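Since every read-out is calculated from the coordinates, none of them should be taken as a lab result. Since the structure is predicted, the reported quantities are computational estimates derived from the model, not experimental observations. Cβ atoms are built from the backbone, for glycine too; each structure is taken alone.
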Structure 1
Amino acid sequence: MADSVFECRSAGITLPLRSGVRPIIADISLELKSAEFLTIVGPSGTGKTTLLRMLGGLAPPTSGAVLVRGEVLAGPPEGVVIVFQDYANALLQWRSVAANVAFGIERTMSRAQCNERVRDALNLVGLLDRADDFPWQLSGGMQQRVQIARALALRPAVMLMDEPFAALDAMTKAGLQDELLRLRDQTKVSFVFITHDIEEAVYLGDRVAVLNGSPGRIEHIVDIDLPFPRDQITTRQLPAFLAYRYDLHKAIGHA
């Protein structure tokens, strides 16, 4: 099996309140392998975003531990980037597409190195010809590609994605799903992908984790044994795909 990147050991987060404390997530035991695509689904309010923030080092666990390559997480880990749902506010509208992609690396390397990284990242997401445009000149799907390119320019080992396609139309979402699978194959980046869309979770995932309850706990982890490359038409019609979809709906109480 591939090497472990993340490991959660009974990790939880409890927030202080005036009247006491509120547990948000609890007893999270989870592993992420190198080049794995892990999707996480669950009802609203079960702590999916909190779990992602914990993995990104933005919300340290108040119980248990999170390990990155065997070391206890003590802050934002190197090689891990977060891609948010709100691409419009994540991008700097007064900067060109190329300048947005360069934002995280322009102060750490030479201009020539930075330009090469930006070109490579834009080429990976199919936006090299839009490098001089501004975000407001692009469609929503293209703006999300810019945000993904900015993350790729950092050459991450792990991308944490918080419902990145939730605001997009169905056709744009499908195209970006295929784009992510292609990027995983090309770059060997590991993905943790939060979504409310069970079909999306099955289509993208090597495994799907179900977060349920309050505080949120991982109640099920389902291995997705579907052939690659995946296809938006044929994959979604496979009996196994439909069975996974049914089982996950049942697991989160929708069946």
Structure 2
Amino acid sequence: MDNNNYIYGKNAVAEALEAGKPIEKILVCFGNQAVGGMSRIYKLAKDAGVACVSYDKRKFMALEKELCGKGSEGNDTNALKTQGVIAMVRTFDILEVDAVISILGEEVNPVIVVLDEIADPHNLGAIARSAECAGAGGLIITERNSAPLSPAAVKASAGALEHIPVAKVGNLANTLEKLKAAGYWIVGTDGAGDRDYTDDIYDRPIALVIGSEGKGMRPLIEKHCDYLVRIPMRGKINSLNASVSAGVVLFEMLRQKMARSKA
């Protein structure tokens, strides 16, 4: 694990916040929320718009060991080093949606992948990897109920998150309307969709919406879609992992684009 992706210890985290470092999220070991020095971190994090989350103690201790080593027997040196607080450092910039649209302005039929509250960082990373490999030009995620852009997500993306423009938004419904105004058609993935994912509907700018694990797209987001596409299922299980669904549709888009270019 690359320790450059993490900052730990109360003073170090507070100083990083004051210096304006790009911190994605701050993990606070459960039970340490009211410990001395934390109020300063909470205030600085709030001012910087950085989320502080209470983290399960066993998971926190496991992360400590990865970062700090095993420590000496009978002496919890890891806890002394982290002081119950670890900040995850973001290694790339987060853009505004308008900036992503502008970057793709010169492309023919660009694709932006929109994630509706994908909560697993490994899924987030895997989708980003598929999106970048399939030629998608941008990724939009929600500020709430989404996986953090953590080192785990970056690792799962095989570095794709450092190459594809990423925007984070507070109101996804409004963002979809902004994309429509910019000429994008909104395509959502849904097992009950009225179009097959192989239909010839991608000959235009597309924003592909991937719903959250388990719940899928929220009803309000679904209402903003121009098309809902389904992936046929033949097995006893009637759904795919979110990252697999994204990959299937993205590479069908790429196949159709390549076929049109040869016609």
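Comparing distance in nm of label points 7 Å out along Cα→Cβ at positions 29 and 237 across structures 1, 2, which is largest?
On the way: 1: 4.2; 2: 3.6.
Going through 1, 2 one by one, distance in nm of label points 7 Å out along Cα→Cβ at positions 29 and 237 peaks for structure 1.
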| Which of the displayed structures (1, 2) returns the greatest value of distance in nm of label points 7 Å out along Cα→Cβ at positions 109 and 165 on calculation? | 1
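One of 1, 2 was used to compute distance in nm of label points 7 Å out along Cα→Cβ at positions 189 and 221, and the answer was 2.3. Which one was it?
Working: 1: 2.3; 2: 1.2.
Checking each candidate, the match is 1.
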| field | Ranking 1, 2 by Cα Rg over 2.2 N^0.38 Å, for residues 53-172 alone, the structure that comes out highest | value | 2
| task | Assuming 18 is relative contact order in percent (Cα under 8 Å, 6 or more apart) as calculated from a single structure, say which of 1, 2 it is. | result | 2
| For which of the structures 1, 2 does the calculation of mean count of other Cβ atoms within 10 Å over residues 85-92 return 20.6? | 2
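Suppose you compute distance in nm of label points 7 Å out along Cα→Cβ at positions 37 and 149 for every structure in 1, 2: which one lands on 2.9?
This value belongs to structure 2.
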